[in-house]
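Several structures are given next for inspection.
Where a number appears in this text, it was derived from the coordinates with a stated rule and is not lab data. It should be emphasised that the depicted structure is a prediction, and the values quoted were computed from it without experimental measurement. Cβ atoms are built from the backbone, for glycine too; each structure is taken alone.
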Structure 1
Amino acid sequence: MTAKQSLLINIQNGTFALLTYEEISRKLKLGRKESLAVREMLRALVREGELLSDSQFRFGTAEQFGAKTGTVSGNERGFGFFVPTDGSGDLFIPHRSLKGALHGDTVLAFCVGGKNGDEGEVLAVLNRGYREIVGTYFREGRAGYLCPDEKKFDADIYIPTGKQGGCRDGYKAVAKITSYDGKSPSGEIIEVLGESGDFFSEELALIRAHRLREDFPKEVLLEAEEQAKRNPSENIKNRTDLRNELIITVDGEDTRDIDDAISIQKRGKFYELGVHIADVSHYVKRNRACDKEAFKRGTSVYFPDRVLPMFPPALSNGICSLNEGVDRLTLSCFMTVDGKGKVIKKSIAPSVIRSRHRMTYTAVTKLHEKDQSTLAAYPDLIEFVDTAIELTYILKDARRRRGGVELDVKEARILYNDGKISIPDYERSISHEMIEQFMVLANESVAAIMTERKLPFIYRIHERPSEDKASDFLNFLKEIGVPTRFDAHTVTPQNYQDLLRSIEDSPLYPLVNRVMLRSMMKAQYSPENCGHFGLASDCYCHFTSPIRRYPDLCIHRIIKEACQSSDDALSHIRDAYSSFVNEAALQSSLCEKNAAEAERDVDALYIVAYMQDKIGEIYDATLSGVTAFGLFAELKNTVEGFIPIEMLPEGAYEFYEDRFLLRGSQNSFRLGQSVRVKVIGVDWGSRRVQFSLLS
């Protein structure tokens, strides 16, 4: 055994664990020359990944240091936070203790205590979070550097001579990081996006920053085009033929990927509802090129001026889209619903449909409101829509009785047409509610059927609020004088719904609605059925959008195989999908989160562009955020702006985080409060509108 091997064994067994080389040398009674040799052996073991060393030059294993794996969340001021993968508490990492780790890196770190007991230190970088990064290029002599747009990434990228890729000074670009050695990373420009400050260059930079895919690989396009040539009318003998049924689609005016259709009839006291979803799995086979690409993307991403689809247009806008007047393959969920909104019978079957009308939300609402020109245009849909709206109200009442939480959540609707941006006031019509109720019912019914068959599945779950969040919400309600009767340990959807109904006509309603939303967990995908708190549903999934969501496509495959198998022959489905549903649920949740962040960032860019010529205008608004450094106010069209604390009426202010309150000596500001604001500017760098407070 060599001296180096002996040294490693004695550290691993604890004899020399967490000692410096001087302390080890003293234990071994070594002279200076031998002590320096020990130091070199220890450094070699660190380089080889056998040992770790901290800032005190102690040596040991990850377990001996109490190190955990996690990611670094950086800060533009140079420090960072360690977020452990096991969900335990985050650690503050001062700059000196990052040891070269940057935002997004996967690291080993451990707690060193510090003033508040939450300071940590990085021991080793396991994986770099960024291989490519977006920023603005600045020339410096014959070389240059890229300043990242991501401010948490606290290092410029050195771009040596000959690696600029033709990028000009002050232009947006994507750099590939080729080395993390040295004082700062180095790299090369691989794509020039355009001049910094140009609107579409900035939008493209955001798309690249979120690592979203625009173009499809050649083999994916070829496969999609080949599949699009298939005739839907062939090989339909094992499908339920619904081509002569009155079936319609209802979407927005600009929707091109239509993946759901509905049919409805009233028979006596019962409603026969059909929800017919594009059978994408017929054209996208598992583990083929299109499927692998869809898995990577996870979801379609929607921006005001473009869509980054999960599938190429030949599929998403073509053969899979339920276009009017053409045969399309579908997977249908049939539900018989009684007058109280209870589903008394449900089934799923592969089918073929021919949509009679491509309807819009606007047209359906006008039919319901008996607009004469719309009635004349669609005489065959008058009874259809009346029956559908009748069932919509029944389903809404049923869910309300069950305890479904009806939060008033507004979503910005940003339109971009002919080079102009518009943001109309938020509006939600009865036709939107109709489609939502029908899709939710189908999602519940499908999840219940598959759960009964005990098959691997991907559920859409929404867990109960954590005890801490529910407790904070209770304390907030007591603070504002709203009586409550629920327990933070056992809060139910019914508790939340009863609370909202009790203050429906109160001026406190918008405030409670906002804080309640903040108390709730985020919905996600899971192979385990944990129920859906917000919908008060024991069993829920995403079944209705396989063109734009991968989880829907995945469960379509499972459903179709189950439809063709007896209960005694389901073992092959369990073998084929048991592990894959875990992988698909995790990937889909990550892709969904990234897509939502990208859409939010791009929307903010469009909002800034829209509001830049509104400077000086005055609006009524509602406080949508209260912080220690200022207020956020939201207009009726969902545009949000910031009022810095320096621009509030004079006085010393104290922030009460758990009460969403900024209290001053003369004035106080609380979440949900009505205010009047003036637009005073826009900040392109932070993509933020700036307001001043008038009252």
Structure 2
Amino acid sequence: MTKNKTTENNYINRELSWIEFNKRVLLEATDVRTPLLEQAKFSAIFSNNLDEFFMVRVASLKSQVEAGVSKKSEDGLSPKEQLKNIRVHLIPLIKQQQEHFLTNLKVKLVDHKVHIMDYQDLNYRQKVWIDNYFKTAIFPVLTPLGVDPAHPFPFVSSLSLNIAVLIHEFDTGQKQFARIKIPQKTMERFITVPKDLSEIESEPLYTLIPIEQVVAYNLHLLFPGMEVQEHYFFRVTRDADLELRDIEADDLMSALEQGLRKRRMGGEVVRLEVSDDMPIEILDLLMDGMAVQDDDLYRIKGLLGLDELFELTSIDLSHIKYPPLSGKTPQILRPSQQDLLDEGVLKQEEFKSIFSIIRRKDLLLHHPYDLFTTSIEEFINQSANDPLVMGIKMTLYRVSKDSKIINALIRAAENGKQVMALVELKARFDEDNNIQWARHLEQSGVHVVYGVLGLKTHTKIALVIRKEKNRLRSYFHIGTGNYNSKTSKSYTDLGLLSAKPELGQDLVELFNYLTGFSKQQVFRKLLVAPVSLRSGMESLIVREIKHVKAGKEGHIRAKMNSLVDPAIINLLYEASDAGVKIELIVRGMCCLYPGRKGLSENIRVISIIGRFLEHSRVFWFSNDGNPEAYIGSADWMRRNLDRRVEAVTPIEDPILRKELEDLLELYLNDNRGSWEMKSNGSFIQNKPNGEERCSQNQLIDIWCKR
């Protein structure tokens, strides 16, 4: 019987671990080695992450408090205690972000002729231009909403930026309150002022002003005959979780659409951000009007909604950005590019179908270094056009809005092939996009399904059935990332292209499990959640323990987004105690304490934060000199192991397995983008002691030389 080591003192609270991860993102923004416009990007990511954290995790904890839930987390904290700790940890980080923007980023951008200005600091000509811009481009879409006995407090939508205005009526002498919503979705946050209006001796390349200031300093036009006395900015975050019962697919679409309408309207307020100088008089009105508690209030000294710093990355100044990476077509796939054949770059006798290449050997893809367009998209495109292809089956979790894969599936259906797409409607914050794609696919003749009742389908798999010499052969892709051309350029992901019969048969049966009433419980090679993934991973860890106890070698290396599952953590503690060497690369949440004497002294944990979001999952076990390696879509979290459909595949080709081993070694030796987790749960950034080794830069160099 495994002894439970995941006591309250040996398990890190997942919410606080997540905050520690987002802190690492923020520190990448403040790192002087990060190019300036990339600093803006990381600061924006920090804010965007925080928005989602409040909308989902904080909202969930608040709901538990309101429902009187007293159940404690694995680390022994009640929902109320967790909310208190979250606030204590976040306030200094938010302050640090604002200080960095105001005193560092904004100031240093001036050296590169990028001026983010306040309205008061504009010269006369610039103010005239901005005021005219307001009248012609902004004023017509604004709707001031007053609050008085005849006008109740208006609904304030989630993540909207607003102005609270105090107005003096000359006729009555009374003060009135009004709210103005800034039109963010239809307009840019930072308005560019023509550079020829500048009077600065060294003429700036870009002069930018936040749109809310343009509105704020033209409020008199919205309230003619009144005096605008004061204005202050505020921003609201609402509960965005969709509570959906387990219902049939037809009802799920309808339920989701209703839920999305509710989300757009907004749930309960979980955070109110206000300008630091907002007086109590207006603050009380906002808090009363939206039923906001003191603990949900955050005073911000600076710009609200810094997630929109993403806009700055569009500035065309390459010397303050990361060098561009276009990715490369894998050498083995270059003869298979249909575009090169069409353009005459490849001769007909040089061209090889992608199927002939995959049939000959397995391919391990690594994005963004390997191009998504010339590998996975090429695979699906050729499948859609190939007359020998009988059918295509795919899972779609998050898909880009201009997806060429969707177009290929539609084309395949039009070509008479059997095409099935499993569209996961419950992919958080992509539900609306996926509903639209599902309808579009159905209207085009693609058979669309929505997965297994009660489970979210998170696996990334594509199966192509081709008729060759009077028999059917399966070609397939199993990956760690979504079929999304946009994120493939900024997320690191791995994928296997293969035609191995046993894996192919596993995928045939997995798709039957997803689309029908199959109760498949055993797979030949794949580890599938919720059927065999947990037991499979646990048995692989236990095997390393047995090897060590038999006097043999025991070594585990794993890379993932999050490590949260208590049972897996407990087993890793047991493995460490037995003497198994464990090296973990965990980008986000990690609820395990490494390096603790008598508990986890043989466990090392690092986190990689860099220009690309580390999204790949790799699991490697030494197996006493006969190593096994796996890749797939699952993290070591309860939801991935028990409540989602996931697929993890072995990488059996010795050459490809060695590639994975080298990749893990590269990450573990990183001293630029890596953070070392200490035994108290905190992280310290690794610093070069001599030569700098940045794993992502090294991978760029390796791929450039291929």
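The value 191 for volume of the Cα convex hull per residue in Å³ was derived from one model only; which of 1, 2 is it? Checking each candidate, the match is 2.
For Kirkwood radius over Cα pairs in Å, for residues 141-292 alone, which structure out of 1, 2 has the highest calculated value?
Numbers: 1: 20.8; 2: 18.1.
Across 1, 2, Kirkwood radius over Cα pairs in Å, for residues 141-292 alone peaks for 1.
To which of 1, 2 does the computed value 9 (relative contact order in percent (Cα under 8 Å, 6 or more apart)) belong? Label of the originating structure: 1.
State the single structure among 1, 2 that was used to calculate FRET efficiency 1/(1 + (r/R0)^6) of positions 101 and 549 (r between Cβ atoms, R0 = 35 Å, to 0.05), giving 0.50. Of the options listed, only 1 reproduces it.
Each of structures 1, 2 was scored by FRET efficiency 1/(1 + (r/R0)^6) of positions 173 and 653 (r between Cβ atoms, R0 = 41 Å, to 0.05); the highest score is held by 1.
Looking across 1, 2, the calculation of distance in nm of label points 7 Å out along Cα→Cβ at positions 197 and 581 that yields 5.5 traces back to 1.
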